[in-house]
Structure formats: structure tokens, C-alpha cells
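For reference, the structures are reproduced in the following blocks.
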Structure P
Amino acid sequence: MNTEIFRINNRSLIPWLVGASLIEGCTLINPSVEAGKKPNVIIILTDDHGALDAGCYGSTDLYTPAIDRLAENGIRFTQAYGHTVSCPARAMMLTGRQPQRSGITSWTQGDMNEPKGRNMPTSEVTLAEVFQAAGYRTGIFGKWHLGAHPDNGPTKQGFDEVFGLRDGFIDNYVHYQLHRTGFHDLYEGDTEVFHRGEYFPDLMTDRAISFIARNQNRPFFLYYAMNIPHYPEQSLDRYLERYRDMSEPRRSYAAMVSTTDHYIDMLMAQLEALKLKENTIVVFMSDNGFSTEEYQIEMENHLSGYPKGHKYGTNGGGGNTGNWIGSKGSFLEGGIRVPAILSYPSKLPGGVVRDQVITAMDWFPTILELCNIPVPKGVELDGHSILPLVANPSAASAYDVLCLAWQEQWMVREGNWKLLFNDNGGLGIANKPKLDQIHLANLTDMQPEVINYASEHPEIVEHLTSLYQDWIMKVTPKELLNPVESLP
């Protein structure tokens, strides 16, 4: 058996054993970590966070020390894909499966008090359920957004402790969803709670820090599902002051990103204080790209108490995608490519970059492999362990073809060719012309995705369309197929 040491930056980091799992082959880097002790797991999922919006991704105008330290102590991925909006990305993260398999193809029920709508079925097996069965204490603090009905939700899918919102966003001080007439959305478990005037990131982080302290002597799985930098842009004052000379919309967005980083830093400081950092797996990722959405309250006597005309959008959207175009709501790279980092100091290398394609679905098999927990029998995953990529920078991505779909939009990528079907002309693209309904892009262009090659290469359009048709039939249960899935 090959026991050659995998070296990065002159450090002996991973004894990679051919034919054996990574966790079985590792020798602890830090001898203070008790041999055989189960690792803790924390997933940090940010909300509407642009692909390059951290210092470690090249945004030198942003202050993100906590995210940057994660990258210094872990593996940073440059081609990580979430989804176009929140719901499907969170389904991917928690189940390791395409959201079509569970019917998360449009917005889920947001208000617990409404008649039952779209919810992720409890038959879906979440990471929380797997870790709960393995003896871990499990908690979610933050945003669920996979259905609000009392028969569904995090308490029904493996989470021992729950605090946060069931829908997609809330005002951070009054805790109301602000679209349409609005509704209050803050729950401890399945019980509605009221903390009006208290800043939600403080509330959820206090509970997450307490969760870690109370479970420091047993393994825990913590899903720290942040609701920021998603609008409304209500940052900590210190960061608005820090960026006072920056122009909008970057200023308000930058302040939200640094506010997000501030709370990640608090979480990581707790690990440090309790000497848990070395034996804790931390996954950091965003659900989708930055937002350009603009909203205001359109009615008098809004349930939140805010007046008609109150604005709660993004000031035009201030994210950084480099050469990529697009933002949340589109399948352009700026809408789906996100920051992603994996850190596990006692077992994995630090300061490493990987450029292969990965997706939010990959964390399910990767984390279980690191924890030496088998995938439950009967669970068909679409994600792939990324540990071979960690071990070998030349290893091929598991995604020869990558397909994603939401409502009546979809995309398929094979190599550097990418086909987008845009039923609504490309939702969420800031300061760019609307896309044609059928848009064929080459990602090697100097300005990727600007040029439409569909008329020039109809044979590629036909080929990629065929790949999409095969895929959507594979991942959509027969009872969920509908005319929306038909192609022009």
C-alpha cells in the first residue's frame, strides 16, 4: 500500500493511502487532538455572497480576516457552484442531491401559518439526520428556506436545536419578511418567538456559540446558516464607517460582507477558546451570487410596521465577480459561482487552492468520508467527495457535465461550453443586456458569456440540449414531471 506523504508548502500533511478512505489513512498533525475522537462539523453558509467577495479571493478593498484565515488553514476552491437562488442551493447542501429530486424547483412555503405549499419532503435524508444517528448533537441557527409548514422543517429533519427564520429573509430588527403584506418569521424550534429590536445576527450567533460550549465534550454538527449579506443591507455601523469613502453600491454591500465576516470570526474564536479548532471540520460557502434586487414596501399599514415606500433592497448590487457577468437569479457564472473553503487543521492542508469544478452537493459525501460515516443505504447522491481533488491538484473534477435548473430556467456545461435557457431573459443581471432565450457561451472568452454562439454552433446547442433532457428526466421523479420541463 502506498503511504507516500502528500506535501504542500514543505509540510507533511496527508498520508494518502491508495484504496483506503482518507480518514483511515491520516496521522494527526496536531498531537493534542485525541486519536479516535470524532471530529466536529460546522457548515457556514452565507447568503447572496459574490464569487470574489473576500480578501482571499482577490477583493483587496474588503476587510474579511475570518474568511481569509479559513483559507490560510484550508483549501480554497475557485470553481465552486451553488445555485441561482437560495432554496435549491440549501437543498443541495443538506442532501447531496439535485433539488429536482425533492421537488425544490420553485419557491418553498414561507409562512408557517399558511396552507401547506411546497416543502422539502421529510423522506429526504439530511446531513443532520445522518449525524444525529451517529451520536452527534445537531443544531441549525439562521435560515432554513426549505419549507415552513409545521409538518416539515428542521425539527423534522434531524436538528436537535433550531433557531431562526423558515423563509428566505427577514428584516434584522423587526424579524418580518417584508415582501407583499409581510409576516413575522422567527422560531425557536417550531415555536414562534419575539425579539423585536434585537439584531438577528447577534441572536443566532449567541445561540451558535452557546451550542458549541454546551457540546464541547461530545461531537456536534452545526449548520450556521447566515441570512447575510442578503438584503436588507443593515450592517454594523463600524463597517459603514470603515467604508465611508467607498461609493455605492459597493459601500453598503462591503459593509454587509464585513459584518458577515465579523460573526464568522466570533464563531471561530469560540472554537479557538475551547481548543476545538484542530478537530473541527469547517465548510464555508455561499448559496448563490450577489444580489441586485431592489424592493420597497408598496402598501400602507404593512404588518412589519414600516411605512409605505420603505426601501429594503441592495442599492443596485455591489458584488465583485471579476470577468464573470451575472448575479443572483441568473445561471451566468456571476449568479452561481460562489466562494468555498474547506478547513480541517488536524487532517487537511492549509493555504491550498483547487481550481476543479465542485458543487454544494459535494459536501455531503466529503464530510461523511472525513468522519468515517457511511452514506445511508438507499440514498442516491448526486454529489461527489472532493477529497481526491485535495490529495491531487491534477485530479479531474467529477463533473464532466454540470446541469442546474430552477423554475423554467436551466443550464448545462460541458467543458468550456455552456448553454443557458432563459425563460425570462436573464433575471438578475446588473447593467448587462438581457440574454437571448437560448444563449451559448464559451467560458474561455476574454469576456465570458457576453457573446452568444448559438447561431454559429447549432450542433453544440443540440448536443447540450440533449444532455439536459437526459439529465432532467433522470433527476425528476415521474410524479413531479410537468410541462415546465418541456423544451422549446
Structure Q
Amino acid sequence: MDKQLLKAAYSHEDFRENGHQLVDILAEHLNKTLNRTSSKVINWEVPGEEYKFWNNFLLHGKPSELNNEIIKRSIHLHHPHYMGHQISPVAPMTGLTSMLNAVLNNGMGVYEMGMAPTAMERVVVEQLCEEIGYNKKSNGFLTSGGTLANLTALLSARKKIASKDIWEKGNSHKMAIIVSEEAHYCIDRAARIMGLGEKGIVKIPVDKNFALNTELLEEVYKKTSNEGFEVIALVGSAPSTATGIYDNLDGMGNFALDKGLWFHIDAAHGGGAIYSSKYKSLLKGMHKADSIVMDGHKMMMMPSITTALLYKDGIDSHNTFRQKADYLLQESKEEDWYNLAKRTFECTKYMMSLHWFTLLKIYGKDLFDEFVTTLYDLAQKFGKILENDPCFELAVKPMSNILCFRFVEKDLDLPTLNKINSGIRQKLLEEGEFYIVQTKIKGTSYLRATIMNPFTTEEHFLDLLKKIKARGTLMIDK
């Protein structure tokens, strides 16, 4: 065997040539999307047809066209008309750190498999804990996504609060966590994975502003306890995914402390507001949490998936998992923060600290302030436009960069309006000029916009609403 294919696959000259070409293609893509010379956010295609295209491309497509086709057939988050899911248009610098991560491919399960990114992660975590207001006892780590981080945090809660040793002896009694009915679905999923079952996920109704109704906490806690459940945790949303509303974290923190509960905050989306001098007050009481989740890939301009899980008491991050893997992990008399596999589900972990550390080093934390503040300010402007237009109705005044609104017509009933708003959203998707999503709150269908691009303007909002009105009017006429 002459290994010609292997030599070609590992050729540094081919890498140099292809890398320069790809950077040029991506730079032009950024230029077109950010400056809106590219007219569409998404070139929509139904799943079956998209599958057919790529199946055919694998057999007959030109390799030189691969990158262009991937870009053409992907959603363009840097376009100012992108107002869809909570995924950040990345700072281009982190595209380069992603390349650095991919080529070096340090696994980070143990220290020698990722010396630089492990130490950088420690620096990033300490900086985040300081911003939150934690003391020197705090600690944490980066992990792959908010779903995994929330599950890990709730496992930490179970380890510390539960009266039984579930890790060693299995689950033999009823436990529960208290959450808002608007909490992200991954909290429900995590609780079920932990064996709490449907009745172990106690959902508290929201108030008129869609925040967890703290006035019901005492009543719900007593009722759950009287039913034989050991309540181990209270979970706050900062904010809820559907509505973008922050819970009363300060009040919830006081309640958890009084009852001896683990207080966890899912700040996957809105935790970045700690850097905003204008909006940091939304996170009042955050320092009372035993654990906090924050996603870098949502409001901090980083690639997916980059998540921080932070603990008020760093020892809790070490006690969650107790398991021997002697060939990987050595016993240490000191706190071996540098062996990350002891504290996460992950053994192999990508070098996500590169993104966080590089942005802090090159631009400083004021970059995060500008990003979050700009997006939240834009949402306030959009909300005022909607409030002043009789064709639209806001579900709730925005607190973050998430807005839920709907097209309305006074003579139409709820089922008809639900159908029209869902139809508007589908039409927008197929046309591809704007990208928003939809949600249903208490039986009412809303259009949902998440302002993720700091270069979106008031003019773009007006263009979107003009298009929605046109589509809604056509559907009414039919």
C-alpha cells in the first residue's frame, strides 16, 4: 500500500490552499449577509428534496462547489433579517479559533490532553464567577450545551440535597424539583432522566407577566412535601425560552435558602446580561444560586456549543460524579481542577475555552456589554412599534431580546387567528427573506422574534411587519 490517499488527506500544502480559499469564501459571505446584499436569510427546501440534492451531490457534484453549496443551503445568521432561534451570529474571530480547535483536536479529558485550553478554561470560569458576584470558593467548567449543563447541575443538587445516596444505592424514594411552567423543556427532560417521573417535576404557574409566580412557592412546596416528595431543587429561568421573561431570581433565591433547597438558574440565554451595565439588574439575586448555566453560543457571539456551568461552592462541581477510571485520572491531595473528566459527563471535550478566552483577550468584556445591550435595546424599540400598531398584539412587554407577538383582526376568533399566524410564519419561511419562528402560549399562537444580530435596525422591523400584514390580509381575504 503506497498510502497516496493518506498523504493527500494530510498534505499541509493542500490545507493551506483550501484554507485560503475557504476564508475568502466565508469573508465574502459575511460581507454579503452583514451588508444585506444577499437577499435571503434561508433558501428553504423540504427535507425530502434536500436529501435528494445531497445524495446526488455525493455521486455527481464537483468538489470545488462543495463549500459554496453548503453556504447556499444553510441559514444565514449574520443577515440582519435573521430573527429566529437563539443562536448567535458568531464573531468571525471565533471561526478562526474553531479552526485552531479542529486541527489541534486536544481532547481535554485529562490535563495532558489539553494543557493550554484547560488552564484557559480556569481563567474564563474565574472571570465569570467574579462577574456574578461569587466569592473565591466558586468554581465551574465549560461543557457541551445548556441541556447537558442543566442535567449536570440537577445531578449536583441531588448529590448534595437528597437524603439518600442515589449514586451508590439507586433511587428508592420520591424526589421533586420545582420549576416554572415556562421553563425550558430540557429541565423536564433532565428530571425524567434522573428518574423523578412526571409527578417529580412540579410546575408553578406564571404570573400575568409570564414569570414564575413566587406567591405560590410556599403553597406548592408544602403540598409537594405532604404528598411524600423530597423537594431537592428550585429552578429559575433567566429568561424563559418561549417568552424571554426573567423570573424573580432574588425572591426565589431567598425561598430556596429558607427551605434548604438547591437553587439553580438556567441562564443559558440571558446570563450574558451580567456584562451589560444597563440590563444587569435583570439578574438581581443571581449570586444566591448554587449553580448557573450560561451559553456562550447564544448571547456571547461564540460557536455552538459553548456553555459554562458555574457553582457557588466549587467543591460541588467535584462531588457530583464519584467514579474510578485509574488509567485516566490520578488521585490528588489538592483540588485537581485540571482533570476535567472528573467533573463532567464528557471525557473527550473540544477546546471551547479558546473562543471565550480569545474574545476576552482581543476585545475585552466590553464587547459582551455592547452586544447584549444593543440586542435588548433593539427589542425595546421593536416592542414599541408593535404596541403602536393596531394590527399586532404583544404577548408581554419584552424584557430581553425575545418578542412574542401576533397579527390580529378584531372580527376573527382565536382558532382562525391561530391558523392565520401559523400560515404567515410558514409563508415567511418559504419566501426566505426573513426568518422568525413561532410558539404557542396558553393556546394562543404567536410569532416569535429573537433579535440576534446587532446590525438589525428599526427599518428591518418595519419591513418585516409590512410583509406580515400583507400575508395576513391575503389570508383573511381568502
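Computed from the coordinates by the stated procedures, all read-outs in this text should not be read as laboratory data. On a predicted model such as this, the values are computed, not experimentally measured, just so you know. Cβ atoms are built from the backbone, for glycine too; each structure is taken alone.
Things to note:
- Which of P, Q leads on distance in nm of label points 7 Å out along Cα→Cβ at positions 47 and 175, largest value: Q
- Structures P, Q were compared on distance in nm of label points 7 Å out along Cα→Cβ at positions 279 and 423, and the highest value belongs to P.
- Origin of the derived value -13500 (helix-only ellipticity at 222 nm (-39500 (n - 2.57) for each DSSP H run of 4 or more, over all residues; to 500); candidates P, Q): Q
- Mean projected area of the Cα convex hull in nm² from the coordinates reads 26.9; which among P, Q: Q
- For distance in nm of label points 7 Å out along Cα→Cβ at positions 239 and 399 computed as 0.7, the structure of P, Q it came from: Q
- Structures compared: P, Q; top value of distance in nm of label points 7 Å out along Cα→Cβ at positions 63 and 407, i.e. the largest, recorded for Q.
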